[in-house]
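For reference, the structures are reproduced in the following blocks.
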Structure P
Amino acid sequence: MDAQEIRKKYLEFFAARGHAVIPRANLVPQEDATTLFTGSGMQPMVPYLLGAEHPAGTRLVDSQVCFRADDIEEVGNSRHTTCFQMLGNWSLGDYFKAEQLPWFFEFLTDVVGLNPTKLYVTCFIGAPEYDIPKDTESAEIWKKLFAAKNIQAQTVDIGSEADGYKKGMNGGRIFFYDGQKNWWSRGGPPETTPIGDPCGPDSEVFYLFDEVEHDPKWGGKCHPNCDCGRFLEIGNSVFMAYKRTESGFESLPKPNVDFGGGLERIAVPANNDPDMFKISLIWPIIEKLQTITGKSYEAHKAAMQVIADHLRGAFFLSIDGVVPSNNQQGYVMRRIMRRAIRYGLELGIAQDFSVQLIPVLVGLFKDDFPEVAEQEHTAVEVFAREEKIFRQTLRNGVKEFGKMTASGQLTGEHIFKLYDTYGFPMELSVEEAGMNNVRVDEGWKHEFDHLMQAQKDRSRTATQGQFKGGLGGHSDIHKKYHTATHLMYRALRTVLGEHVIQRGSNITEERLRFDFSHPQKVTPEQIAEIEKIVNEQIANDLPMTWQEMNTKEALSAGVLGAFGDKYGETVKVYTAGDPNGEWFSQEICGGPHVDHTAQLSESNKTFKITKEEASSAGIRRIKAVLR
């Protein structure tokens, strides 16, 4: 069964069990200042897991495209990708462990056809210091499921990951780990779970590739959470059964189920090959690269894996409205595209090639995501423009290389600058030095690695506090800026024209930021008019209300939505004004907002645009405050 069929069967399987199939969310979370990208299937679901009602009901299923920038440097082996699909199903106060675990086991073994003797599971060992019991309930369910397949499942208490490397398998099939591995909260294990948050144990499923030998460099003995490649995690059921309080943990009256399973990861054992890049969602890209280069995948695995993954990720980012730039999401997109092009150089691709892969990418995803075919032209334009710009940057790098080596020596700092600024692969700089009779400083590699690590540390620092569950923006001031954004969006379209479409939004306690399509700079006169319109609507004290509407009816009636957002059959529409009479703006949105627009002017505050600038080609950015 190939990956596309697994996705289809998964959605059908849970739809037959009362789940509403919901569309994927945009890769750029709209109005969520806590993260750059949608990095997990549950991320768009957090408000509903925390108690908000979902318009589609209490049983939901989807396939969410995800992007994780933290994994960029890891790509280049057979297990890591930055872009992937997460299969998810949720119970919002409906079913629980007794239904979830048997359903997933049935899907893996009876639908996908995985060999149950290759499946191993983990459960939570408990936290007695917080009166949280060991999750023997899940373990007993797993024992019965394996027994039905004539497999006797022994349990083994592991504890920490470090303990796993000491204890090993011990003949077990069900393994108990501590809160670092088998507990979910927005803050990690029980001791760091935020006060007031839902949380609970989880149960993971691993697939054993017994043809892969354990590498002792990862630790003494192999166990399911070992990183040697022998085990691959393919799914995780989170059971949100508790709420953290000032005094400890209390049981939730209606616990939730949050399941996430990597489509690519499930497709790997179904394909009977531990190499993730050989599944049907990626291999056609590799085949095209082999055709373009005339070189084999087996001889150039790392380069082809990087190119296939990064251009696949850049493709979906372009579909969802991101364009390469020097900041935020655009910076990450530029980085992965340029990393792919650099590896293309290693394969001897001297001319534009990224656009040649777009027809392959469209063919892989258009049946599952209709927006792919609709936005193909956008991807072509983005890829062609960025590769042209980068190849010019590389030519400039050649000139810079000449200046750096005029002294007859190349240092680690030089090599890092050529890599970081001009896109020169480290090996290319060293090779060029040798060809031009320049031995290279003996300590260059140590210096290069030190600078690279410093860059990674800066990246980690910059992303600290990002997605831990997503509800960091529901304070009163967030609500005010959220509402102001709606008013400003309508004012922008009034002053600049109906071509203005939202391309991104970021709200903090200090300001709002709004990206929108517009071909030229907004003039001071236009900015003044936009401010005037927004402040008039604040003074008019318009009510802010919401109602559920049929999606097609809402969009045909002129209700605004964010570019690239995907909607189900019904949506939540917020209206500034009387929804049945005179109104100023109507927009699809999940909330929250103030009750009346006059609340924005409390303490005599007014709406003021503080900055207007280019965000990327054809996209402008506005920052505004209430002061």
Structure Q
Amino acid sequence: MSIRTQYSLHPIEDIGLLKMDFLGLANLTIIQNALDIIEAVYEEKIDITKIPLDDKKTFELLGRGETTGVFQLESDGMKRYIRELVPSELEDVIAMVALYRPGPMQWIDSFIRRKHGKEAIEYEHPLMEAALKNTYGIPVYQEQVMRISKDMAGFTGGEADTLRKAMGKKIESLMKEMKSKFVEGAVKKGVERDKAAKIFSRLEDFAAYGFNKSHATCYAMIAYRTAYLKAHYPNCFMAALMNSDSQDIDRITIEVEECRKMGLEVLPPDINESFAKFGIVPNTNKIRWGLLAIKNLGADIIEVIVKERKNGGHYKDLEDFIARIHSKNFNKKSLDSLIRSGALDAFGERGMLLANIEVLLEYNRNIQKEIDSGQFSLFSVSPEFSRPALNLKDVAPVTKKEKLQWERELLGLYVTEHPFRDVEISAGESLQRIAAISQVRDSFVRIGGVITNTKKILTKKNETMAFCRLEDTSGDVELIVFPSVYREQSDMLAEDTSVIVSGKISDKDGEHKIIANKIFSVDSNTVANVLATMSSGYGGNSDWRSAKFDIVRISLPADCPGEVMQELKKILEDNPGDKKLQIIIGSGYNAKKIEPDLRVNYSEELKNRIDGLVGADCARMI
């Protein structure tokens, strides 16, 4: 029997032991899996530790913000900053990893402007330049505090580390002692006492949230390596990424959409091409769905299918496939999953195969029984004999809608086609994508998608309301339908219905949801009429921009130049009308709302002029 106990950081140090943190990162597995796929597909063995750290293609990918799947760099906010930064060296990536955290985030905009020469690089004292030069005068890392203490106050390495620890852990008694040493040391180097005390206070504030550069460098290196693989071997990297997330449908949905953006085609499962995991179709930009990602299909039967194909070659036809699978797990449940997921499409229409499941299983049982008894061995070795033919009954083909529903049920998402894609194409930019909701500056949105789930509840007043999942080709979101809207539009909330919704964004509890205001059933033939109706009015308060939302809102960045403001004022004065005006400067809790005593006429021309001056999608009706 072993005796075990646990201690927190300080007691461990007090008794002379070392506390160590060990992090398990899935991204390391993704990198290794990608390297394995690259070697299998391209016969290239890559030593990831020896890739060039100044690779042009990698930095171009980062600069475009195409960082879905790239470690530490795939949040919406990080993508925006990376695009603005346009990193050109690994140091830039290291800095962003350290800065994109609560506290130092306030310095990101300044860091970017200084990198591009749009803001002067300043140092509080010349003795701080050596420590802060690589980060454009902005303190980013704990190690910089240590360097400043050595350069400015003559600290030894041990004293500098003690200072870092005292600041980071807020050890007051030690802080007081170190402050005295710092100030006295700085004075000896010619720094004014008040100035030294002020610098120490600022370093103290920074150290409360400053990141360890060695830690940031490790993270940035993993980020760079994943970006490198994505830039040079996009199909292999995305296959490895999807294998890692195969049990997380939300992630798979994002990654499939990312593949489409990258020009990679994700194909449904196929009995002759799919392996257990997602794989590459040789000599193509296509990724084939893995059999393990099909619901109700176990690992045992998958192993039998893949092993038999490897040993005996591709399955030639339906009879060949059914006859060659010898497993107790080849049953109604597994065959149903193979058929409805599309894995057997090469051998017949899904509806027909599904209607003949019992015939197929009986055929398999008879063949296996004869093989087990030794009676069928002649057929397997002699070409002049053939297996008995399958006699299948004809049935009407299933509809495209049914096929897509089955794909979503068995694969977790629509693969061959999304039922809302045609509507999105017809709507163009008139609809906002669900995946981009977090970036929308306005409180109100017009989105569309397919209702994939509806849950009805009764309120305290015994009224019915609903919570729905709405999905477009980019992702899904929860749709909240309160009783007043539900009473009028409950018939629009049936599962698999395509709708366009106007509503308000709610980010309560940190998750974006949509509170529905108006819901329209739609298809590719009616989308134009629906959009026209929503824009022009629909019986008074039924318009998606009803009278209470009849305001022109303009969103401006916090650092909007004065000359831009003057030009904006001129544009607005040139378009008098009856619409109220609301100007939002900045974002988040620091945003300022201004409602000038000015009425304007909102038009597409006005919107284009404002967007052209300030930035895309800055002006809209609410």
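One of P, Q was used to compute distance in nm of label points 7 Å out along Cα→Cβ at positions 373 and 525, and the answer was 5.7. Which one was it? It must be structure Q, since only it matches. Comparing percent of Cα pairs over 35 Å apart across structures P, Q, the highest value is found for Q.
Only the coordinates and a few stated rules stand behind these numbers; no lab work does. The structure presented is a predicted model; accordingly, all values stated were derived computationally and were not measured. Cβ atoms are built from the backbone, for glycine too; each structure is taken alone.
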